[in-house]
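Below are structures written as structure tokens.
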Structure I
Amino acid sequence: MTLGFGVVGTGAIGREHINRITNKLSGGKIVAVTDVNQESAKQTVEQYQLDAIIYPDDKALIADENVDAVLVTSWGPAHEATVLAAIEAGKYVFCEKPLATTAEGCMRIVEAEMRHGKKLVQVGFMRRYDSGYVQLKQAIDKGFIGEPLMIHAAHRNPTVDPRYTTDMAVVDTLIHEIDVLHWLVNDDYKSVQVVFPKKTRNALEHLRDPQVFIIETKGGIVINVEVFVNCRYGYDIQCEVVGEEGIVKLPEPAGISFRKDVTLGTKILTDWKDRFIDAYDVEIQDFINSIQKTGEPKGPDAWDGYIAALTADVCVKAQQTGEKEDITLEERPAFYRKNAVCEAVVKN
């Protein structure tokens, strides 16, 4: 069957998903769109020549019987209400992060989904579908380096918008590491502390940059993540897992090497969309395929969204206190245990 998508939010990421579903992937079709800016919705339908109905709001879109799955790419604070409405209507949901802006909001979604009795929700943590991270996951799960002991990671951006604030280093940036590192080692977080190194002169006065997050898991793994959003030289994602018997490291993005101007080098990406564009394709295709084959999405679920939100809340608190703060996570409900490990499909 072809999965009919209703898209809530036609901004940049919404249009990119519309383009990939319409022109790159198989098994899905855009049948409805809505946006608080109705002109944006209209322009999107025209731009991609969609045979889709433009609805005035998300509730009207969800009520369309031709909408099988709701793609939530609207403003973050609006996500929770849309996801809850979709669950109530029994519609599948692919929700870009955040699932909700608070851990309490994510828990309301978890509870609604469990009451419904069937998994409907997938959260857009695309790094689980990146071929490099999948290779790391496979190596760890197979015991290639023995038990993981430490993880060294970095998330660097060349620059950020002047409106970017210190807490956004958690909720907009670190949030990806929070999810993917938890998935890599399959071990819940226990505590976090934030250290602020010497501030770069390239950061605006209101922003503390860089930051280092020291996270400990219940199993004793120590994770340090550098977040540096004014590094200037490019968009750079690093991850190294240190095990008892060896080390595995995230591969660099493929690119040509060059000899020019007395230099031997490789270009560094500057745009996060270029770095993870393949992962976006794979995750949406997997969402479509898993629903068609099993009747449920198998990617990052609502409980994963809750873990990320709660951990992010504590990380922000640690920024403010400068102390080691406890992360108290409940045990994953049985409803979600069968999906504790996402089996991403990687392109050959």
Structure II
Amino acid sequence: MPDSLPLVRSAFRTFLDGFGKVQAALDTPRLQSAIDQSIQTILSMNGRLIVTGLGKSGHIGSKLAATFASTGTPAYFVHPAEASHGDLGMIQPDDVVLMLSWSGETHELKPLAAYTRRFRVPLILICGNPDSALARHADICLSLPRVREACPHDLAPTTSTLMQLALGDALAITLLQLKGFSESSFHRFHPGGRLGAALTAVSEIMHGADELPLVGPDAPVIDVLTRQSERNFGIVGVVDDGGGLTGVITDGDIRRYLVSRLQSSVRGAMKETYARDIMTREPICLDPGRLAARALNVMQTRRISAAFVVEAGRPVGLVTMVRLLNLGVA
């Protein structure tokens, strides 16, 4: 059996060669102008982006429609065969059609292209042949350079579909940024799974105010230990008379304090020292609107296992590393 690794490497070299040609094409005024026109056309549309294509280009188009829709550009995929049997009625004058055809001569796409001409629906074409019939009909032609397919016969669509996918994704991400599509916006379209958990606001997953382990600054260490044991979060908040968070006491703070008092009596260690004496001042806190993934990053970076959620200086919740990980935040 021949060694497969050289064949895989060869395919990847072909892909990289294709990307190199596309990168060079991006420096040409022709493609730059077409990309800018495409972005402006999609940005200004009042309807939806209709993505279409046949065969391998159709599979890429279906994926791109999902990417556009999930990043703030309303979009869906229309199969060209179904379009010719009634689905053309799904395309409205306020929409924009994004068509994928590497040859630019796909026969099944021509009725849909004709429909856009009849009803003045803007047509953007991604292809590899600027002189093709579909390119001549399109309002905007995103013509990519001819690339060799990774297939040894230069037949199976591989490199060309990868180029179409890359350009379509680049358009989607550009639109995302121009629209100011934020992480919280992203969460509206991805409420499930790990991504949904990571993009959830801290306020939605924190332990609430009624669960918070809090003591006053004059609480003796024995009271701090009692409160810590009751809640088992590994942290206690120290609040002033106005309810403002002035410090925190963690398991580590307690251990370090007890080690420093090994020569003292139990009574002295537990009842003659107060929360204000061992607390960490200016603790790391989280904002209620911070995303769970950001909260996890802060806690991992600062090497803490729990943090209070603070609003206007007052603790309103608590987030622990264990809770974040159990919810699938990563």
Structure III
Amino acid sequence: MNVAMMIPQRSLWDTVLPNLTILGIAIAAFLGVIFLIFVLAERASNNVQNILKYIVFLAPAALLLLIGLIYPAIRTLIFSFMNANSSEFVGFDNYTWAFTIPEIRIVLRNTLIWTLLVPILSTGLGLAIAYMTDRMKRAAVIKSLIFMPMAISFVGAGIIWRFVYTYEANVNRPEIGLLSSIWRAMEWEPRNWLLEAPLNTLLLIVVMVWIQTGFAMVVLSAAMRNIPDEITEAALLDGTSNFRRFTRITIPMIRATIVVVLTTITIGTLKVFDIVRTMTGGNFQTNVIANEMYSQSFRQMNYGTGSALAIILFVAIIPIIIYNVRQLRLERTER
């Protein structure tokens, strides 16, 4: 007799029903607590009602923030001073490792290159496109096409551009990679683009710029439309050229928005993971901090070095956030 036939088969309902029961009890308990708080608030004094309002609306958010952000951050910080399996305190050995091992210094160098190039190129292209299409007919169609990559996930964008960079070693076979096909059409010899450093890092950066340019364009275009028409018309009457209007009026008037766009893209670039993981896996000297952090923690199971890289990434983001907050406060005081 087949052994599988002797094992009682559980239906899908038998598996789902206990989970649904637990979920229903949890929701009922939550609603009961909220109802009880509102009943108490209705009978309490005004001061007690204000306190209960804070508890009802802020306590769940504070609890989720504590569980989902603060506790993991503290745990990661502690692990960064521990060994691979978090059983022994090793001090700053993991940070020394991060700044002395040649392979990790390449990771830090690549992350710095990403952080410098992606925000500048994305914001510059977005600003130029927004300015050129501002008074153009059917500008919405052009902006929609440029913004469209924002709707694609980083993994999807990585797969698309990996096909663009595909290299066919056999000259008797047709090239399926767009870049290699263009190269061959110009009678140049294509290369294995994603294997040659540092060219491969620059080609990966192109993917991120392709995605982020649409975001920069939309935000900066909205900021340009808030510039008073009186200022632009006065500049036109004075015979100011387009370039001078752009550099003397447009850029100063939207400076705060440019700073926000730059800092937002910079933070996203520091955390880039999907593109590198999808296209090269961090090989061929294309690795960045986020991908190496994942590899150390979940591939090599070294939680000490992985946590140290996470803290380095966190510390790198803090000055950018502080600068952004100061700029926003400065803008508010100027108003």
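What to note about this one:
- Volume of the Cα convex hull per residue in Å³ from the coordinates reads 314; which among I, II, III: III
- Structure (I, II, III) behind the derived value 1.08 of Cα Rg over 2.2 N^0.38 Å, for residues 121-256 alone: I
- Winner on mean count of other Cβ atoms within 10 Å over residues 281-288 once structures I, II, III are ranked, highest first: I
- Structures I, II, III were shown, and distance in nm of label points 7 Å out along Cα→Cβ at positions 153 and 177 at 0.7 was computed from I.
- Computed 14 for relative contact order in percent (Cα under 8 Å, 6 or more apart) - originating structure among I, II, III: II
- Which of I, II, III yields -14000 [helix-only ellipticity at 222 nm (-39500 (n - 2.57) for each DSSP H run of 4 or more, over all residues; to 500), calculated]: II
Each value in this text was obtained by applying a stated rule to the coordinates, not by laboratory testing. Since we're looking at a predicted model, the values are computed, not measured. Cβ atoms are built from the backbone, for glycine too; each structure is taken alone.
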